[in-house]
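Presented below are the structures under discussion, each in the form of structure tokens.
None of the figures in this text is laboratory data; all of them are computed from the coordinates on show. The structure presented is a predicted model; accordingly, all values stated were derived computationally and were not measured. Cβ atoms are built from the backbone, for glycine too; each structure is taken alone.
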Structure P
Amino acid sequence: MTGEGFSDFFYTAPDGLKLHARIYGEQISGHWPVVCLPGLTRNARDFHELALCLSRKAETPRRVVAFDYRGRGQSDHDPDIGHYNIGVEAGDVLAGLAALGIEAAAFVGTSRGGLIIHVLGALKPAALKAIVLNDIGPVIETQGFANIRAYLDRAPKPKPFAEAVDAQRRTHGADFPALGEADWARMVGAICRDIGAGWVPDFDPALVDTLAGIDFSKAPPDLWPQFEALAAVPLLAIRGANSKLFSATTLGEMQKRHPAMQAIIVEGQGHAPFLEMGDLPQRIAAFLDRAERQVQQK
């Protein structure tokens, strides 16, 4: 365990790639572990503050595992960009859990991470004890998806930290009026890395190429069958009030199809809400505690 509250864990993917995860908290606490899955170009650092909160909660400390997908963070880049897909990444997560000896856990998925959770529900449903979906559902709005593609740069130039912060604020500021200077700086620290010449996004630039052939005029296939298969799993959905990827209509339909689902709307934020801000860590922790007690009482 480092002085920052976590240890690094490296393991081998089914195809031999070296992958990374962060581990927070004790191995055995008596409570469900939590698995955190980031967005498309994000990494384990996205969950640092939330993971500290969950792993250090006095009454119910939890072991937290935050994954770097292949091509992100400290995981190896894949020479075959065709492997940058949610099916392969779901298999990588299962391999990581097997290496850690984790049979089941609560899952927190931001954006792409939530899509991977839907796949895990089909591959290994018993692994899902509870689910938190952060600004993602069975329907992806094409406008939001197109926006993501528009701001991803195939060959970004390194920037001094202050310029990198300003660039993020200019790109996302309209959707995130709730963020202050410290929040933007923390975001850059999470999604970028310092290569000496400046700060650059911390993912394989080839990942952008996987979006090149997508026709954004057509809606991607929905995941309603996979979502409905999660009906028995305690579920919390979080939506940024300004999100263009996860619509209020989809959230409402999810509540109809999963009546026990809980929902949180985060004002002043878009896609995807910062899970460390405001009272979100405490509300997520409370949701996990309630779900665990309910299961134990059955």
Structure Q
Amino acid sequence: MEIRQLKTFLVTAQLLNFNRAAEILNYAQSTVSSQIRGLEQELGVPLFDRLGKRIALTEAGKKMVRYARKITDMETETLAEVSEHLEPAGSISIRIPQSLGTHILPGVLNTFKKQYPRVNLNTDTCSYESLKQELRSGIIDVAFLLLDEINEPDLKSEVLGFVNLIFICANDNPFAGQMDISLKELSQQTLILPKYDCHYKVPFAQNLTEQNIKPLSILEINSIETIKACVKLDVGVTIIPEFAIQKDLSNGKYAQFQLKEGPMETAVLLLRHKNKWQSQYLKTFIAEVRNHFSKHT
């Protein structure tokens, strides 16, 4: 496997067209096809489905995009680290819940990019099921979870702070403004939960199961903004980090209600592999995240 093959693969994966990739790379189309075919033979799986004149990434191809980016970024990073004449460059790959990313990344990056303008940032939503393996494989550098704890001996976990979890509903929902709603009363409502907003919903869902409480229905949606829009139209109610809804609550767009069991909160965890080497810019990024939480929690 050669760097040039990976670069050719990435351009082709972005354009989904061998001819256009050849034009961009200044290669003959046959060269692009040959490099991709050689990569597929070495890996033992097809990276593209050939659909007549069209191509599409296979599941293996989609996975390969992330690894190829990491490898080519490491080449850039190595050149920048070793050479005294190059400005620091490379990439940081993170997994972060959508609500948390919206809350912290703009402020963190406003400072970080002034120090490291040539460092790329690749973010993805938080799929808890694959998170641990991706940290171990090195495909991601750092991850964030909305979860109280995680016990994995090879992963280093750091509590950045704590956030309140609150229930919201439409202003004309019968629960609006109520501070003593029982868990059993949730059986009267459709419950809207984030699909990938790692992992605070799990203890709450387990609590419902243990008490044999079944909401009217459960909708899992992968967009916080879509969840908020559904709640506003009284499609259902949701539980959400307070920071993700605080401004809208202040503006009267939603109503809040509280369970008689009391308020809920979750920790914000920063995760990384304990043996992973950290570049100076990764250390700086993590320091900026810590600084943000020290000021805002």
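When FRET efficiency 1/(1 + (r/R0)^6) of positions 24 and 168 (r between Cβ atoms, R0 = 35 Å, to 0.05) is calculated for each of the structures P, Q, the largest result comes from P.
From which structure (P, Q) was helix-only ellipticity at 222 nm (-39500 (n - 2.57) for each DSSP H run of 4 or more, over all residues; to 500) calculated, if the value obtained is -10500? Considering all the candidates, the number was obtained from P.
Each of the structures P, Q was assessed by distance in nm of label points 7 Å out along Cα→Cβ at positions 32 and 184; the largest value belongs to Q. State the single structure among P, Q that was used to calculate percent of Cα pairs over 28 Å apart, giving 34. The value was obtained from structure P. Source structure of the calculated read-out (mean count of other Cβ atoms within 10 Å over residues 16-23, 17.1) within P, Q: Q. When mean count of other Cβ atoms within 10 Å over residues 104-111 is calculated, the result is 24.1; to which of the structures P, Q does this value belong? Checking each candidate, the match is P. Computing mean count of other Cβ atoms within 10 Å over residues 248-255 across structures P, Q gives 16.0 for structure P.
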